[in-house]
Structure formats: C-alpha cells, structure tokens
1. Match the computed value 2.0 of distance in nm of label points 7 Å out along Cα→Cβ at positions 107 and 147 to one of the structures 1, 2, 3, and report its label.
2. To test your reading of the models, identify which of 1, 2, 3 gives 4.9 for distance in nm of label points 7 Å out along Cα→Cβ at positions 35 and 131 when calculated.
3. Looking at structures 1, 2, 3, which one was helix-only ellipticity at 222 nm (-39500 (n - 2.57) for each DSSP H run of 4 or more, over all residues; to 500) calculated from, given that it came out as -15500?
4. I have 23 for relative contact order in percent (Cα under 8 Å, 6 or more apart), calculated from one of the structures 1, 2, 3. Which structure is it?
5. Which one of 1, 2, 3 has Rg and Dmax of the Cα atoms in Å, as calculated from the coordinates, equal to 15.1, 43?
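No value in this document is a laboratory result; all are computed from the given coordinates. Here the structure is a predicted model, which is why all the values come from computation and not from measurement. Cβ atoms are built from the backbone, for glycine too; each structure is taken alone.
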Structure 1
Amino acid sequence: MILAIDPGCTESGYCMIDEKTFKPLAYGKILNEKLLDQLKTLKIDTLVIEMIASYGMPVGAEVFETCVWIGRFLERSPTNNIHRIKRLEVKMNVCHSARANDATIKHALIDRFAYNVRNFGKGTKKDPGFFYKFRADIWAAYAVGITYLDRENGNG
C-alpha cells in the first residue's frame, strides 16, 4: 500500500494506491493537522510526497509553510520507505513534457486508466468509476504515486 501526498500550506491532497493494480483506494483533501494525526495509525508500505524544488523564481510564505509541512509529514511517517518526487518528475513521467500543467496531467491519467469512460472516469454514485470523487489536489497526489510506481516498475 502506497500513500501519496500533494502537500499544501494548510490542506493536502492524499491518495492511497494499490501498488499492484494502481487503483486508488482512499483519497481526499484534508487539513494538514488531520493528515498528520492519521499518519500515526496508517498501515502503509511506502510514503511518497511531492517535494518543493527551486527554479530560480521568487516564492511567497505559502511555499515555505508547505516545506514545513513536508518535513512534519516525513517525520511522522509510519514507514521508513519514503520517497520525495519533484513536480518536474511527475510532468515528465505522466505527460512526457516539462510544460505540462494540472489539466494535462489529469487528462493523461484519464487516458491511461479510464480511456473512453464517460465523465472523465469518475462515473456516478450508482456506478462509480476509477476516479470516482477525484478533485483538485487528489489528482496531483495520485500522479505523484503513479510516478513512483512507474519508476519502481522500470517504466518511468
């Protein structure tokens, strides 16, 4: 079981992923304090988190606060199998382009795991799809986990 996190300065997206099927099992976007508390009780094999990288541009206080949260999540990890993956690595793995953005990453994931499925692979309440109830930072967390899995399987 893999836990992938897209950290933020107050809330973070997370996605538990089955490492054999790549299927998202549990996911959401929650307050950082709540995720930190839940890390104590989770049974996971691997923690994968998106890491901040400097590209020479000025950044604001939110980026530094996110860095603090990354450190807190890593320190609280219930496993020693921890991997930090930069956004550029995700873009290159999922979209094969450094120019990719959130929308292109989302569409590449849909094309890969829910191709030709209506409603972007989300399905409905009655018939949930592969990406049922995915939104915002959950997509980013899932992409981080997929990047790790692809690398581990020799595909990334």
Structure 2
Amino acid sequence: MNTYFYNTSIGKIGITEENDHITKLYFENDKVPPDLKIKETAVLQEAARQLVGYLAGELKVFTLPLVPAGTEFMKKTWAGLCKIPYGKTATYGEIAAKAGSPKASRAVGMANNRNPIPIFIPCHRVIGANGQLTGYRGGLSLKKVLLDLECSGTEIPSK
C-alpha cells in the first residue's frame, strides 16, 4: 500500500493505492494513519493528473481502477454514486430506489458517509430530499465548491 500527497486547488490531498488500485483519499483535515508508506507510483500519478483535470473543469469522468473497502451494500451504493452524471445530483432516496431498496435512504446515507474515495466516487453529488446540501467529509463548503464547479465548468481557484 502506497500513499502520496498532492497540493491541489482544494488543498493537500492524499491518495492511496494498493496493488495498482485506488483505495483511499484523504482531505487536508482528515486524520492520517502515522504508518503510511509515502511513495508515489504510476497509478497515483495518474489519479493526481485526473484529479487536477477535474478541478480545472477539464475532466468530467474518472477512469481509474477504484477498489473501495466496504460491505456489499456499501459497494453497491458507491457503484450507484458513480452513475450520477457530472453536473447532476441525486437524493439518498433516489440512490436507494435505484439500488432496489427504496426504504434504505438512511443506509445509503451511512454508506455515503463511509465512502473512502470521495471525489473519485462522487458522494458530493448526493443531496437531501429537500434539495439542501447535507454532510460531506470534506465539509459542506467543499461540497458546494465541487457542485458549483460541475454546474459552471469553471476552474476552482487555488487555496
């Protein structure tokens, strides 16, 4: 397992890969395990390249080998998140219904909360049933920035 940190327009982002698959993303304020192996690999360089392209408003679809760790329900939910188109949003209830469990919106919310690879798995595109922004590990202000980026296509200014 290797992790490398990149300075981006939204702050320092750590990306972890294991066996050439992206497994985790760390925001600047996340608690980082002290025993991380800091090493840049080709797959991490590609993930950083795509992330920078996305943040510049130039990339709309990530083509990375993502392998998030979680339960089968979580993985099914995360796969559903990846189907939300760039610039669009969906509610927890809509994601639950598409996963075949229309009453599982709270479980979808919990899976969303535990997404280990935010941005690449676009949990920022999930909003409350009332259309309001709801929790995001990177903070609601970052969620708004990402959604605004996708709606306007305008590059995120550097921090």
Structure 3
Amino acid sequence: MINHKTARNTISCIISKNSSGYGFTLIELMVVISIFSILAAIGVFSATHYLPKYRKQAAGRTVLSDLVKARIHAIRTRASQTVTIVNDHKYKIDDGTNTFLERDFETDFDWKDVRIQSATNLTINADGTINNISSIDVHCGRGDPVSITMTITGNLRIAD
C-alpha cells in the first residue's frame, strides 16, 4: 500500500532539487556578455593597428606576382613588356600596343593608402631578362616600404 503522505514529500523533494539554482541568472549572463564585449573591442582596436603592415605586404606580393606573370608573358609571346607606374597607386604592363595587365590598388582592392614608387620604368625583354634595373617600393602607412628588387637575368625578390 502506498502512503500518500510519503509519496507527496518525495515528489516535492524531487521538484525542489531540480529547481534549486543550477542555471544562470540574468545578471550573471549580462556580466559575461559585457566582459566579452570589452575584450572584443580591445581586439578590434589592436587589429586595426596592424592593418597597414599587412596591406603593404599583400600589395608587395601582388606587384611581385604581376611582374612574374609579365615575364612569363614576355617569354611566351616573344614581345618585350614595359611596366609603367601611372601614379602612386596604379601601374600597367604593356608591349607598346596591347595592355597585358593593369593594376589599380585604389579601385581593385579599395586600398587608398597603398603607394607604389620606382625611379624608372621597367622593361622585360622577350628572353626574360630585364632592362632598366631598379627597385619598386610599396608603401602603406608609416614605416619602411616593401622593396621588390630584380637582377638583369630576370630574378625577382621581395624584401621587407
């Protein structure tokens, strides 16, 4: 025979144990969210400090890869390619009649602070060698530029 008084006490004991505060209160949840928000704001501020450096390195690698493509194109088509720096953020590669490649960092990547400089225009001959050897400097923000150096044999290298 079941004692109703004992069964009722057992059920109420089970119910009270399940609702005895094993969850989070709204205040605890708000404190944790505010701490995460503060840490995220600090992280975003730190990341924006390093963006010009990474943008400069990415722009330097882009210029280097475009020069390698131009060298391969010159060898393949047996036509000299001239690299002309149009302005601070734009350059083009052509053979005098046809433009092989045109890069504008301001419109292509929305990098308004990337600047490209070179003392002379670069000419890549049909055999892959380079005339008018100079370096191409890529600037972004403060600090030293990324320099792309070349040899007469057509070897290209990037230096931070």
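1. Matching structure: 1.
2. 2
3. Checking each candidate, the match is 3.
4. 2
5. 2
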